[in-house]
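Each structure below is given as C-alpha cells.
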Structure 1
Amino acid sequence: MRLQLEELNRKLADFEKQSLFCGPDDNKKAILTIHPGAGGVESCDWAEMLFRMYTKYFQRKKFSYKVLEYQPAEEAGIKEAVVEVSGENAYGHLKAEIGVHRLVRISPFDANQRRHTSFASVFVYPEIEEIEITINPDDLKIETFRASGHGGQAVNKISSAVRITHIPTGIVVSCQNERSQFQNKQNALKILRARLYDYYKREQDKKLEKLEEAKTEIAWGHQIRSYILFPYQLVKDHRTDYETKDVERVLDGDIDDFIYGYLLSSRQSKAKKNINNS
C-alpha cells in the first residue's frame, strides 16, 4: 500500500510538472546566451562556470545541444557563449533561467584572497522557425459577386468576381480582373497567401521585440539568483525564495528544483492576477 501511494504521488508530481508547459513556445528549441557583466576576469570566469552548469544540466535532462558561439576571454573564462538546445519542452524549462546570476566567492585571481561579487546574464530565445503558410479551407469564407471593374460587358454578366475572408485573421482579399471565376479565385488565394505571410512575419517580429525589451530590462544588481561560496555556501532564487546549501550539486547542473519552483510560482501568480481582474 505504501509503495502504491508513493507511486501515485510520483505520478501526480510528474503530471503537475508537465502541466507547467502549456505556452505556445515551450516545446520549441531554445537559444541560450551567456554574457559576463562588469568586473573583468571575475565575471568572465563566472560566465564560464554558468556555461559548464548548463551543459551539465542538458546532459542530466538528456537534451541535445550545440555550441553555436564560444568566445574565450583573454585571461580566463568567456566573453560570450551561445548554445542551441533541443529536447522535450527545452524552451519551457530554460525560460526560467532568464536574468542576472550573481556569484560571491573568494577570488582565485586575487593574490590577497579577498571576497568578490560577480555578475553574468543569461537570456533564452525560442527558436524562430521559417514561416510556412498553410491555408485551411475551413478557415475561408468564399463569396462570389458580379465584377464592376475593367474587363468589359462579358465580365459583368456573371458572378465571376471572388472575395475571400480568412476567418482567423480577418484578412479579406478580392479579385475580379479575370472572366473566369476559377482564375479569380486562384489569384485571390495567391494574394491571400502573400498577405498571410506578411501578417505572420509581423507577429513573429513583435514577439522578438518583446523578448528584446525583456532583455534590456535585465540590469546588473537585479539578480534572479545568488550563488554564495563564501563566507557560507548557499544558492538562493530571489523570485521564489527557494534555496539550497548544496552549491556543488547546483553547479554540477542539478537545477530542476529552481526551474520548477519558478514556473509553478509564475503560474500561481498569473492565476491570482486573473482572479483579481475578473
Structure 2
Amino acid sequence: MKKAVLVILSVVVLGMGSALRAQLTADEQAAYDKWEDFLKTAKVVAQEQITGPLAVTNPWVLTLEKDGVRHKAVWKNIFGERIGGFKETWKGEIAAYRLSRALGLNMVPATAEREFQGDRGSCQIWFEAWNTMESIIDKKLNPPGIKALYNARNLCLQRAFDNLIYNVDRHQRNYLIMEDWRMILIDHSRSFATSKKACSDLIYDEKNKESPKFIMETLPRAFFEALKALTAEGVRTAVGEYLTDGEIACLMSRRDLIVAWMDKRIVEQGEARVLY
C-alpha cells in the first residue's frame, strides 16, 4: 500500500516534464528500493561516530557491504530529546525522505530504519557532495548560465519543503551541492514539530527573521497542485509509523498556510510570475 501511494502522489508531478528539475537523478530514483534494502540488511564493516559542536546528534558513519557493494551511510538514533530547545527524532529523517519521494521532489537521499548496537534508528545513504552551501558561499562560487535559474528554483523548492515539514535546522551544511548544481537536502531530525507556532507559522515567508527575501517565490505548477491534493490519509500511508497523528495534523495545517500564501501571491503578481 505504501508504494502504491508513493506512485499515486508522484504521478501528479511526473507529468510536468523538465519544469521540476530532478535533484536525485533518474538512475538514483530508480534505485530507491534497492538502497532501502541495502540500508536495512547490509553488513556493517566499519563504524565511526561523529562528535563535536558540528554534530550535536552524534551520528554514526557506517560502512555497509552486501553482495560486493560497499557504501557509507549515516545512522542516528536521537529521539525525544531537546538540544538547544528543539525536538530531535530519527523518525523525522525517514518521514522527510518518504515525503520528498512521494511528492516527486526527490531531494532527500534514500533513508530507512535500521537496528544498530541494539537500538532503532534512521540510516541514510551517504552522498559525496561537490560542495555544501557553506563552502559555495565561502568560495564565492556562482552557478553558470541556466544553472543560476535552476539553483534559484531549487532554493524555492527547499523552502516550500521545509515549510511543509517545519524544518528549523536548514543550516548551510545541510545543503549538498552537486557538481552540476543539483541540490540534495540532508538532516531532518528537527522537523515535524507540533507546537502552536509550528502549526500556525511558516518558516520561509516575509516574517523570516534572517531575511524577508527568503520566500518560496516561485514553484512548479504541478508541485503546487500536488500540495493542494495532499491529504492526511495520504501522508499517513506514505510515512507509516514515523509520524504521529498530531504531527500529520500540524503538517496539514502548514500545507493550508502554504496554499493560502501562494494563492495570495498569485492574485498579487499573476500566475505566470509565480508558477511555472
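Read-outs: derived from the displayed coordinates by stated rules, not from any lab. Just so we're clear, the structure is a prediction, and the values are computed from it rather than from any experiment. Cβ atoms are built from the backbone, for glycine too; each structure is taken alone.
Of structures 1, 2, which gives 3.2 when distance in nm of label points 7 Å out along Cα→Cβ at positions 79 and 183 is computed from the coordinates? The partial results should precede the final answer.
Working: 1: 6.0; 2: 3.2.
This value belongs to structure 2.
While we're on this one: I have 3.2 for distance in nm of label points 7 Å out along Cα→Cβ at positions 55 and 111, calculated from one of the structures 1, 2. Which structure is it? Kindly include the intermediate steps, with their values, before the conclusion.
Working: 1: 3.2; 2: 1.8.
So the calculation was done on 1.
Follow-up. Give the label, chosen from 1, 2, of the structure having the highest value of FRET efficiency 1/(1 + (r/R0)^6) of positions 71 and 167 (r between Cβ atoms, R0 = 35 Å, to 0.05). Working shown, then result.
On the way: 1: 0.15; 2: 0.90.
For this comparison of FRET efficiency 1/(1 + (r/R0)^6) of positions 71 and 167 (r between Cβ atoms, R0 = 35 Å, to 0.05), the top structure is 2.
Figure out for me which of the structures 1, 2 the number 47, 40, 31 belongs to, where Cα extents along the principal axes in Å, for residues 23-174 alone was derived from the coordinates. Numbers along the way, then the final one.
Values: 1: 95, 31, 20; 2: 47, 40, 31.
For Cα extents along the principal axes in Å, for residues 23-174 alone, the value 47, 40, 31 is produced by structure 2.
Okay, moving on. Which structure, out of 1, 2, was distance in nm of label points 7 Å out along Cα→Cβ at positions 39 and 223 calculated from, if the result is 2.1? Spell out each step's value before the answer.
Values: 1: 0.6; 2: 2.1.
That value comes from structure 2.
Right, next: Hey, Rg/Rh (Cα atoms, Kirkwood Rh) derived from one of 1, 2 reads 0.94; which structure?
Working: 1: 1.18; 2: 0.94.
The read-out was computed on structure 2.
Give the label, chosen from 1, 2, of the structure having the highest value of distance in nm of label points 7 Å out along Cα→Cβ at positions 231 and 247. Provide the component values of the computation, followed by the final result.
On the way: 1: 1.4; 2: 2.2.
That would be structure 2.
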